[in-house]
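Below you'll find the structures, each written out as structure tokens.
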Structure P
Amino acid sequence: MIGYRLQTVRRVLPEALGTVLVLGSLGLFYQCVVYLQRRDYVAAILIMFVGFAVVRSGVELLRSSLAE
């Protein structure tokens, strides 16, 4: 019984975290646009790089969970 639950958690958790990371990166890209409207280009570029890193992390989690 416990082994079944642990197996389910190991399968569902990476999918959930990957989805949260990909959706959370949308907020970072929105902040990037806000900083661009304020003409704060350095902050926008930094947030854009962080957003891309978060998207790549989420996609890798989703890719590995879908491969199983």
Structure Q
Amino acid sequence: MSMNCTFCEKQIASGKGLISVKADGAISYYCTSKCERNAKIRMAKNVKWTALYRKRKSERLAKTNKK
């Protein structure tokens, strides 16, 4: 069973990565400690190496090209 990183959305192989459980029961999966640290202080949509940033950037470019 593979999971996706909560921060960068990269696939994580089973037995790899980090799992973080908050006091309220929310579970977060991270592929590396880099993603875990960045998730605490940054928003994924503002970090250039995340899939969410690239997706939003392509959507913005598509909108500007239509006009």
Structure R
Amino acid sequence: MLALVISYYWVIALVVFFVWFKAFWADETTAKYDLSSWMVLIIGASLWVVVIPFANLELILKASSINN
């Protein structure tokens, strides 16, 4: 059972990585060959359980401040 949970965790982490990689590569303001950019991308995708809720909260707060 634990192996299945761990497998799902890493499958979702890979999906998150590829979605964020696509956005990262399309962003022209980010240095593509900067090691720190890649480390943030890899660590953020690996810790998606923590990162995604905070990123979602930031987007909600930003959208509500724009609407007000």
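So helix-only ellipticity at 222 nm (-39500 (n - 2.57) for each DSSP H run of 4 or more, over all residues; to 500), computed for just one structure, reads -11500; which one of P, Q, R is that? Structure of origin is Q.
Given a value of 3.8 for distance in nm of label points 7 Å out along Cα→Cβ at positions 14 and 38, calculated from one of P, Q, R, which structure does it belong to? Label of the originating structure: P.
Thinking only about relative contact order in percent (Cα under 8 Å, 6 or more apart), which of P, Q, R has the largest value?
P
Have a look at P, Q, R and say which one yields -0.49, -1.01, -1.06 for log10 I(q)/I(0) by the Debye sum over Cα atoms at q = 0.14, 0.24, 0.25 Å⁻¹, as calculated. Mind dumping the intermediate values first?
On the way: P: -0.51, -0.91, -0.94; Q: -0.49, -1.01, -1.06; R: -0.55, -1.07, -1.10.
It traces back to Q.
No value in this document is a laboratory result; all are computed from the given coordinates. Keep in mind the model is a prediction, meaning the values are calculated, not measured. Cβ atoms are built from the backbone, for glycine too; each structure is taken alone.
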